[in-house]
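These are the structures, in structure tokens.
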Structure 1
Amino acid sequence: MNFFQNLLSSIMSRSLLKKSSYFRSKDFGVLHDDIDMALESVMSKSGEVSSLVFAEHLSELIEELDDKEFVKFFDAILEKYDIDVNSLMKASNKYSQNKTQRNLEIILQTSQPKWVELFKRLNTANEGTLRLVRLRERILQLKKDNPSLDFFDKSLLKLFKHWFNPSFLVLENIDWTTPANILEKIIAYEAVHEINSWDDLRARLAPEDRKCFAFFHPLMPNEPLIFVEVALSRGMPETINEIIKIDRSVTLDQEINTAVFYSISNCQAGLSGISFGNFLIKRVAHKLKQENAGLDNFATLSPVPDFTKWMNKKSIPHQGMDEDALLKQALIYLLKSDREDGFPNDPVAKFHLGNGAVLGRINLNADLSDKGKNQSKGLMINYIYNLDTLEENHESFFKSKHIMQSDLIKTLVKKLQIHN
């Protein structure tokens, strides 16, 4: 990331010099404390640097609003900077009579709400992209009680899908030498298996048989977007404790044949709705394969976060349930969809199977933490990633909803008499 950080520092230094010269200019204008006037300044300025300065000022004012003022402000934007329906109708009629490129461009321009341009201008501010991600995070928190905010949520999501295209993302190795400000965020953002101390973090990052990789965006170099933790092992672990316990033996390079993805954490709530995980796992798998000649197997050790909730909803008594009964309910939960769209009940299953993975193995007593026992009765799943068949499996899954299963799962289905 040093290249991007140096590049951005250079750009920002030049911008600050330009801004100072503008502040000394009598033609620059006034940075209004009234947010409506500040908004008008941003929307009316056409100069590159003046737009940047006014956008940064408006961003600061928006961040200072309380929730009520925030909603009121965006309601005013919705009213003032929405699509001009009359102009759009005129443009459409003109295009229907004379189909030229220019008339098409006018339709495209008039069909887009003016607040989209506002977001583009706010993005030019210092740390503008990060600020917009935080802005959408706040919108997501408030839109349940304020449906009008949904317009802005969807507009920002559409912009973010362009701005955070996988081709723009930078894959970084996170290890014990990574700067402390990034490591602190890894601790804070870990969403699957809580990191309870620096010793706990060190056990996941320092040993040679433990890896962590994260995606960054060049405009947010100090904020991981998503990260995955990987255990390099001999064979496929059956319990999470084998992987994350602090005191353990390190697997020697010559013994390693399996990479286990045991935790994937999205870091930015404001980027929800954008799938980074599928690209991350595939990039990391190929990277590890290049670096480790003996690495033949790729799998996960995944939670089953909604299993207990599903049994409760189905009124299935599960206290004291024996192993075969628990396995049978787990297979029904994983293989038989209750959803209208036919996809798996379990969100983690949908994610991995959608990536082209295979349902490989169900592990009993694999996560005996309070969280593991409460969410899934201690169950964890191995999803198998065969790099040669990922795309084929991915296409099959989304066309037919068919769940690819290992021979072990097929045998278990037959033994427990589970019928499709």
Structure 2
Amino acid sequence: MSAHEGDTGGLVRRTLELSARVSSQSEVLLVEEGLMRAALLPSGCIEFSAGSSACSGLRMFRHGKLGMASTSEPEEQADLIERAISSARSGQPVEYELPAELGPPCNAEPRLVHHDASSMTHAGMGDFLDRLRAALADLSPHASLIGSMSLEDVTVTLGNSRGFLESYRKAAFRLALRFSFPTSEGLFPYYHGWTSGYIAMQPEEIAAEAFRAFTWASRRADGPVRGPLLMSPGALAVLLQALRTGVSARRRLRGSSPLIGKQGEKVLSSMLTLHDRPALDYGAASAPFDAEGIRTRDKPLFERGVFSGFLYDLATAWEAGTESTGSAGRNCTDPPEPVCTNLTMEPGKASFQGMLEDMDSGLLVLDLLSGGSSNVITGDFSFDTSSAFLVESGEIVGRMGRAVVSGNVYDLLSGIISVESSLHLIGSDWLPHLLVESPGP
């Protein structure tokens, strides 16, 4: 990795030179994106598209205050600087310094462009979706499928007035699919999606996974549910949003994280170890440095249930009197804030079938609907689910007509019974199935 020496590097330098005349420190973030997409339409046709975009964000420290401005026309430097000056008049106080150079790697730098991405074409995307459609037709001829496969190729360039100028390129596939299976009570929907630098699953595997859920849904189950919950990786990813929020130093400094004062204490089950992994090879959220030019590093959030500590960017680290953890995330329009990247949970020793047998009776939860309610600050939640299955005597009996899963994330993750030995890609995270105690009546 080296400073961007082409047109992009020159544009960043010119913007920094102009802004240096009116600020004590300044920083330019330039994001250039190429997009290739194949969409499977309800008509059965595959529609191809491609495009590119660029955005530039300027952050300046002027008279001890923060000024921000952004543009989708990076060449408009004078206007960008004028708007940043205007923003600084009412900006937040700042006293910290931007990095002058990129420090040595804390771990091996992540690999960001996989062969799958380098060799992908529109024809390849169409073939992937055709194979998926054919595999689904073999398993369930009356099922339907819509969705898309896209490839995002992004170059990020970051420079500041203290001499920092670095860039990196990454590429990631984004898969978003909706299956619809006919049942005697209407259509059963099944969703599948992930974002990764390589093709994480083959079409035939995806179709088989969806069909398995349909076979469970083809039977109806009623009656009260008693016993533990078997949470799918997809349902778990929704619940982990509360932990993503809770470990942010911004929440700590605002007094709104339930983890305040608990660093080094056991707050979750000893069966849970969760890492933030910005250095994960081909991870969708991986990067060699964060949005402020601080080296990223993999770090534990919870080790055997013990809270390891908060994530900091430069602003929160300055306010707390500590150092950045290389966790700054931002887009071009907003200031940085501490964020999680790729979450990876340490696998356990249980198989999915073994977890069903161990739970005896309970509920298998495949998804949680976004229309539910949750408080990402306290961890309280209440979600409807369209894909909950009654388990009796270790067997999946059938699909519940309607189910509501509610409780508190921290309490739920303190009552883990077993953890699956396999990890599954959900969004940009690698997560297992979790068998947990019932969150309550």
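Thinking of 1, 2, which structure, once semi-axes √(5λ) of the Cα gyration tensor in Å is computed, gives back 41, 28, 18? Attributed to the structure labelled 2. Once relative contact order in percent (Cα under 8 Å, 6 or more apart) is calculated for all of 1, 2, which comes out largest? By relative contact order in percent (Cα under 8 Å, 6 or more apart), the leading structure of 1, 2 is 2. When helix-only ellipticity at 222 nm (-39500 (n - 2.57) for each DSSP H run of 4 or more, over all residues; to 500) is computed for each of 1, 2, the one that comes out at -6500 is 2. Comparison across structures 1, 2 (criterion: mean count of other Cβ atoms within 10 Å over residues 376-383) gives the highest value for 1.
Looking across 1, 2, the calculation of distance in nm of label points 7 Å out along Cα→Cβ at positions 112 and 168 that yields 0.5 traces back to 2. Work out which structure the value 102 belongs to, where volume of the Cα convex hull per residue in Å³, for residues 312-391 alone was derived from one of 1, 2. It must be structure 1, since only it matches. Assign the value 13.1, calculated as mean count of other Cβ atoms within 10 Å over residues 64-71, to the correct structure from 1, 2. This value belongs to structure 1.
Bear in mind these aren't lab numbers, they're just calculated from the coordinates by the rules spelled out. Keep in mind that this is a model prediction, so the values were computed, not measured. Cβ atoms are built from the backbone, for glycine too; each structure is taken alone.
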